[in-house]
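Visitor: What follows are several structures.
Readers should treat all values here as calculations from the given coordinates under stated rules, not as data from a laboratory. Since the structure is predicted, the reported quantities are computational estimates derived from the model, not experimental observations. Cβ atoms are built from the backbone, for glycine too; each structure is taken alone.
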Structure I
Amino acid sequence: MNKITILWVDDEIDLLKPHILFLQAKNYEVVTCRSGQEALQELASTRADIVFLDENMPGISGLETLSEIKAMDSSLPVVMITKSEEEFIMEEAIGSKIADYLIKPVNPNQILLSLKKNLDHSRLVSEKTTANYQQEFRKISMDLSMVNTFKEWADLYKKLIYWELRLEEIEDSSMFEILESQKSEANNQFGKFIDKNYEDWFDNTDSPVMSHTLFKEWVYPELKDSPTLLVVIDNLRYDQWYAFEDTITSFYKKIKEDSYFSILPTATQYARNSIFSGLTPLDMEKKYPQWWRNDTDEGGKNLYEDKFLGEQIKRLGLDLKWEYHKISSLRQGKQLLQNFKSQKDNDLTVIVYNFVDMLSHSKTEMEVIKELASNDKAYRSLTQSWFKNSPLLEIIQQAQNMGFKLIITTDHGTINVKQPSKVIGDKETSLNLRYKTGRSLTYEKKDVFEAKHPAKIHLPSINMSSSFIFAKNDLFFAYPNNYNHYVSYYRNTYQHGGVSLEEMIIPFVVLEPR
């Protein structure tokens with residue numbers, strides 16, 4: 001392994017001989033210079049890993065030398081060392097992106113700590129993270145064999161996301177592969193849990209908050225003390241929420257974060273209509289046939305969310321001034337942003353933001369998006385980049401200035417599908433890749449959660465003999481006709497509608513303005 005080379009620049013370098021000997025004994029190579037000019041000449045021929053730079057030197061000053069060094073190589077870490085504690089010098093140095101700032105007299109251990117912090121940081125973090133995950137791996141494996149309530153599943157899923165986000169920051173790909181296999185095993189077990197428990201949740205007091213109970217159970221109680229902005233970002237997973245949480249918490253402080261469960265299918269027309277109506281799909285079809293659309297019906301399936309919401313507000317006996325906005329394009333987002341002050345007298349303003357859903361669906365159609373969101377890490381990064389540059393963030397900033405409470409949630413998540421599962425159905429069978437409804441479906445039983453009697457899980461039937469099947473884990477349905485083309489086209493795309501932790505366990509976050 002090559003020695004780390006330190007360039008130490010100080011007009012009194014002879015007085016630092018003990019420090020230099022100490023570092024050489026620790027296997028560092030130290031090159032010395034007595035002036036800024038000499039240091040710049042040295043850097044033209046020497047590849048230093050880090051520079052220790054005295055601030056007060058004759059000739060060109062430390063700050064001037066710093067600027068020249070950064071112009072030569074902006075990534076080279078520079079540690080400023082000074083006798084002065086004057087604030088303007090610190091501010092100048094920090095503004096020039098120094099790696100560290102030490103006050104004379106420095107002792108050898110301070111120097112060593114600065115080196116570790118700047119050169120070994122990623123390795124030390126990697127080793128610590130890997131060791132901690134290895135310990136946690138055993139605990140998660142034990143939890144997986146014992147978890148048997150919806151609350152335990154939500155906690156376990158969030159723990160897996162925590163480690164996914166930690167491990168993606170380090171360079172140990174083998175640990176990440178272990179986590180991926182653990183997530184897959186968790187989804188296998190979760191599929192069995194849904195098989196056993198999902199039907200009972202509709203008639204059981206010991207059930208999670210779900211799409212059709214979310215507004216009544218969690219949104220309504222938040223509306224009593226301040227005007228509220230409810231933002232439903234379509235298709236938002238927990239890890240994507242964490243990707244831009246820090247951006248929001250610059251303006252809002254989080255007072256509640258909880259998980260609720262999307263109904264099946266984890267698809268917009270079912271889950272989001274249920275949120276706004278406060279009803280299951282079966283009840284929506286019965287009560288409001290003029291607004292409900294089944295999979296095979298013509299036309300848009302989410303055209304009446306505002307009407308559903310109005311009916312739910314009436315049913316709950318709420319006296320609210322409210323407005324509903326659906327944003328499906330940048331132009332619509334900018335238009336709402338320009339007029340957002342008109343919401344100031346509302347008790348409740350609802351925004352449905354469709355960006356994430358458009359992104360995930362376009363991924364199957366656009367090669368550019370496939371390149372940008374090739375895996376979950378890239379997908380999170382793309383979501384974060386979108387959010388930071390979207391009108392939605394500016395709307396949220398305006399809402400903070402207007403004193404609005406903020407609620408952020410979603411209708412369902414999404415999963416990167418990797419493995420095909422063959423299915424056969426007639427021409428009336430629905431087209432979604434993660435769930436199918438129709439007559440005479442033929443499929444691999446082990447791959448699906450099946451509902452032969454849809455009414456038992458509060459879903460309408462297209463006809464008397466229709467059933468539903470939902471793909472588990474990271475499977476997607478493929479027809480035998482033109483099978484290979486179909487599989488290569490849809491493999492590694494983001495889909496929703498089925499049974500997975502990513503699709504069903506989703507965030508509900510309440511924030512107050514800072």
Structure II
Amino acid sequence: MTAQPTAVTDARTLADLLTALGEVDDRGLYFEDRFLSWREHLVASTRWSAVLRGRLDPSRPPHVGVLLPNVPEFSILFGAAALGGMVLVGLNGTRRGQAIVDDVRRADCQVVIVSDETAACLPRLEDVTTINIDDPEWAQSAASGVAAAEVTAHPDDLLMLIFTSGTTGAPKAVRCSQRKFAGPGVMLAERFGLGPTDVAYLSMPMFHSNALIAGWSVAVAAGASIVLRRRFSASGFGDDLRRYGVTYANYVGKPLQYVLATPERPDDADVALRIMYGNEASAADRAAFQRRFGVRVVDGFGSTEGGVSITRTPDTPDTALGPLRPPNAIVDPETDAPSPVGRIGEIVNAAGAGLFDGYYGDDVATAERLRGGMYRTGDLGWVDADGYVYFAGRLGDWLRVDGENLGTRPIEQILLRHPLIREAAVLGVPAEIGESVGAVLVAPGLTHASLDEFLRAQTDLGPKQWPTTVWLADAIPETATFKTARAALTASLGEPTWVTDSSARGGRCSRCHESG
């Protein structure tokens with residue numbers, strides 16, 4: 001998932017937003033010891049667009065892969081695509097060998113942009129041109145290129161292919177239009193009151209939608225400056241805030257947790273940062289981060305596809321995603337009937353696709369995502385009597401225990417209350433009938449007896465939610481966007497650390513939302 005704001009109908013394009021910054025010299029892009037004004041940025045983008053388009057075969061899709069960390073050249077390329085009619089393809093630098101070759105092929109890349117740092121990640125492909133931005137030949141070509149006339153952009157023009165995180169299977173290339181960046185950028189800039197005096201911090205990987213939709217596009221819409229961090233660093237976070245006067249930052253996954261694990265400083269709250277916007281941070285981490293840094297943390301719910309967005313309101317309970325409002329709904333994934341209060345179901349957009357433009361080159365996956373005229377998130381949730389939605393895990397993580405359907409997320413949240421448990425991932429373990437609950441825990445010093453004692457004290461843990469199989473691990477594998485890589489996790493498991501007889505399961509009651 002990535003934080004996705006409520007769908008908007010603003011007809012502007014990202015090209016429009018960039019063009020408005022063409023004469024700006026006092027704001028722009030900061031990277032380490034470099035500064036690039038917006039004027040210089042746009043000149044470079046139009047030059048790069050002209051040079052790249054001259055190297056593309058016009059009979060093939062104008063798709064340019066980018067295999068770079070967060071460096072100014074990535075930003076220049078994104079601008080080049082927005083202004084020059086190309087389609088950027090974000091490539092995940094943590095993938096290797098055949099996996100990244102498959103991504104390049106799936107996205108029909110004619111050209112892939114690399115650097116000295118990333119060139120070794122991509123095997124040589126005869127029909128794909130590789131351009132190294134650190135090559136003096138490219139630097140000379142880019143600098144001497146004549147700025148081309150901008151291509152007239154339309155809101156529905158394809159601008160980028162962004163791969164899903166691939167937490168449970170092979171990533172899919174999501175079609176992202178000009179409007180998918182411009183609309184949310186404008187809306188979030190207005191929502192948070194951001195303007196020319198603000199500074200946005202981008203440390204999440206730019207090949208992913210969170211950085212570009214919830215960070216880069218927001219700054220461009222606000223006319224603000226951007227600070228690029230080559231890659232996220234928890235220890236460098238506070239120093240960057242102070243050095244650049246950061247006022248806005250975005251996140252996805254666990255960065256708040258990692259920052260909170262660094263030693264506190266007496267001047268932690270002495271920063272200009274006002275807003276942290278993202279998703280998947282725990283309620284405890286949001287509260288602790290707000291106290292430590294004196295900022296407002298806004299956690300949303302959405303996906304790269306953009307079909308569903310749920311926004312927290314001031315009265316939303318700490319562990320909820322936000323109120324359930326049409327066209328969002330929770331339905332039985334097998335019958336599509338609305339799930340009653342307290343019953344786990346799939347979170348959907350009952351009105352259709354929302355901002356989802358489909359998967360590139362995969363009509364079957366697109367049709368399945370929109371089966372029955374609904375956009376299906378593949379995420380589980382339940383709604384309480386007051387109308388607030390709670391996340392219960394991924395559809396593939398649904399456990400069937402003693403004839404009841406259980407979500408993994410509520411169990412993980414309970415486990416994380418234990419003072420020794422740093423990370424937790426819950427999964428199904430095959431049983432004689434159905435499944436039992438398994439848990440992979442990063443918890444130095446945890447013992448079987450102390451965990452059982454803790455679980456017995458949790459009044460909201462139902463007997464069927466009790467983890468009977470436990471693996472203690474040094475780490476839980478993650479994607480590049482700090483999400484649990486469940487396929488890799490399952491493949492890495494050996495013999496469990498301990499197994500509890502199911503007859504010994506504790507728990508006091510089973511809440512209605514835990515059963516199917």
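Visitor: For the read-out Rg/Rh (Cα atoms, Kirkwood Rh), a value of 0.97 was computed from one structure; give its label from I, II. Numbers along the way, then the final one.
Guide: Numbers: I: 1.09; II: 0.97.
The read-out comes from structure II.
Visitor: Out of I, II, choose the structure whose coordinates give helix-only ellipticity at 222 nm (-39500 (n - 2.57) for each DSSP H run of 4 or more, over all residues; to 500) equal to -13000 when calculated.
Guide: Working: I: -13000; II: -7500.
Checking each candidate, the match is I.
Visitor: Please state which of the structures I, II yields 0.60 when FRET efficiency 1/(1 + (r/R0)^6) of positions 191 and 343 (r between Cβ atoms, R0 = 35 Å, to 0.05) is computed from it. Could you put the intermediate results ahead of the total?
Guide: Details: I: 0.25; II: 0.60.
Derived from the structure labelled II.
Visitor: Comparing distance in nm of label points 7 Å out along Cα→Cβ at positions 47 and 439 across structures I, II, which is largest?
Guide: On the way: I: 7.2; II: 5.8.
Biggest value here belongs to I.
Visitor: Looking at structures I, II, which one was mean count of other Cβ atoms within 10 Å over residues 63-70 calculated from, given that it came out as 24.1? Could you put the intermediate results ahead of the total?
Guide: Details: I: 18.4; II: 24.1.
Label of the originating structure: II.
Visitor: Out of I, II, choose the structure whose coordinates give FRET efficiency 1/(1 + (r/R0)^6) of positions 215 and 487 (r between Cβ atoms, R0 = 35 Å, to 0.05) equal to 0.35 when calculated. Spell out each step's value before the answer.
Guide: On the way: I: 0.35; II: 0.80.
So the calculation was done on I.
Visitor: Which of I, II yields 16 for relative contact order in percent (Cα under 8 Å, 6 or more apart), as computed?
Guide: Working: I: 16; II: 13.
Computing relative contact order in percent (Cα under 8 Å, 6 or more apart) on every structure in I, II gives 16 only for I.
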